[in-house]
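Just below sit the structures, each encoded as structure tokens.
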Structure I
Amino acid sequence: MELEGKQALVTGAGATGGIGFEIARRFIDEGAVVLITGRDPSRGAEAAAALGDRATFLLADLVELEALARLVDAAGEVDILVNNATAIGRGNVVDRNIAGLDEVHFTNVRAPYVLTAGLAPGMVSRQSGCVVNISSLVAGRGTPGMGSYAASKAALESLTQTWAAELGGSGVRVNAVAPGPIRSAKNLTEHQDELEEFGKVTPLRRTGATAEIAEVVAFLASDRSSYVTGTVIPVDGGSRAI
């Protein structure tokens, strides 16, 4: 098992059927002990139970700086950090949804920054570790109504490259994965028609599964990717190619 003896923190994994949950499950399959976070204690407990005794749920609202500090303390020594928790603020710029902009920025940019700043020093001291940021196809594509979300993911991709440059000399790798249209439980519940239409126009002519994201994240977390850092891997059915 490729992640035996490793401890991972996967944010936004406190609900079954999501990308974070599938990443956590894949890590456990490879022998890791996994901490998962979410804002709903009942759903988080359900997710941890579904993952088994190698998973622990930590309640955390990543918009709050105090919650982030508590999470860093509770996590302890983390070998793999996956910044997956995401807020999606929809609306055109003329809608002036400033409150939504703040929530998206705090969740998608500030939280990964604070968690990486808090946990990377331990990785540096051990001369080993990795960070995987979950971005999005829209980070590099003009998509009406998705301005705040797209900007936050573009910022996260920029931080991925900066952190890779800053931490690489200490044996810490930082990469990102950019999903396209994925059949997560939330997408299937809230955006199924839109999701399926999006899938039809990808070169592969279909949507993706959460497990397909988890496979790439597991690769980046393992020694198989030991010479990979500072990159963004699209897992989008070829959407960035067209």
Structure II
Amino acid sequence: MTLLHGLVLFGSAAAAGVMNALAGGGTLLTFPALLFVGVPAVQANATSTVALLPGALASMAGYRREVRTHAAWLRTLFLPSLAGGAIGSLLLLRTPDATFAALAPWLVLFATLLFAIQAALGRKPGDAAPRISLLVASGAQLLVGIYGGFFGAGIGILMLVILGFLGLTDIHAMNGLKNFFGFSINVVAASLFIWHGKVLWPEALVMVAGATLGGYGGAGFGRRIGKEKARAAVVVIGLAMTALLFLQR
């Protein structure tokens, strides 16, 4: 790994940490960056997953005040997150990712538009946002976990949609919960990737430093810009992620 490659990986991971703290999608920066420096695709995906874990933990700490008031949701969607992450990572280790990657831009675009519609409905005076049952939410979270363990780009948007339709309206609390569930999914996936020897550690450690810095700073940034701007940032990031995924294809 050259100095230039190290700077590219550090910078992409720092930016990914900020993105993950706001709305997710950091994988769209770290995965292509690893491909750019010559890492094979499966190893790039595994290395990216491991590298972003500390940043997710840091951003969780940044939102800890908001998350404390929603501890019940942590218990409800925790097990589906773990199970989905395990299933998805095992699928990645056994299946080429071409088919799932082809579906990714459509999935992220749908989730982004759904989040924008849900947010608009929630702002109408006297109107309640549409709700889904806990059973449906758990099933949806399991599917998000499978996707997250397999590839991961866009799981933040999808989890924000689920939390929104469960009735949560505080974007900062939603981001904190989303980061917790994303960490749960990825810690299972990362453990399996490490067990199977798919992680390149020099590259991963450089990216860990960048992702941790960006993740903690991103949580504070999201709180400073306010709830409405943070919601708008979610939609903008989601649309940008969709465009990047289409370009990546």
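Coordinate-derived values only; no laboratory data. Worth saying up front: this structure is predicted, and the values here are computed from it rather than measured. Cβ atoms are built from the backbone, for glycine too; each structure is taken alone.
Descriptive notes on the structure:
- When distance in nm of label points 7 Å out along Cα→Cβ at positions 12 and 228 is computed for each of I, II, the largest belongs to: II
- Here relative contact order in percent (Cα under 8 Å, 6 or more apart) was derived from just one of the structures I, II, and that gives 19; the source is I.
- Given -28000 for helix-only ellipticity at 222 nm (-39500 (n - 2.57) for each DSSP H run of 4 or more, over all residues; to 500), calculated: source structure among I, II: II
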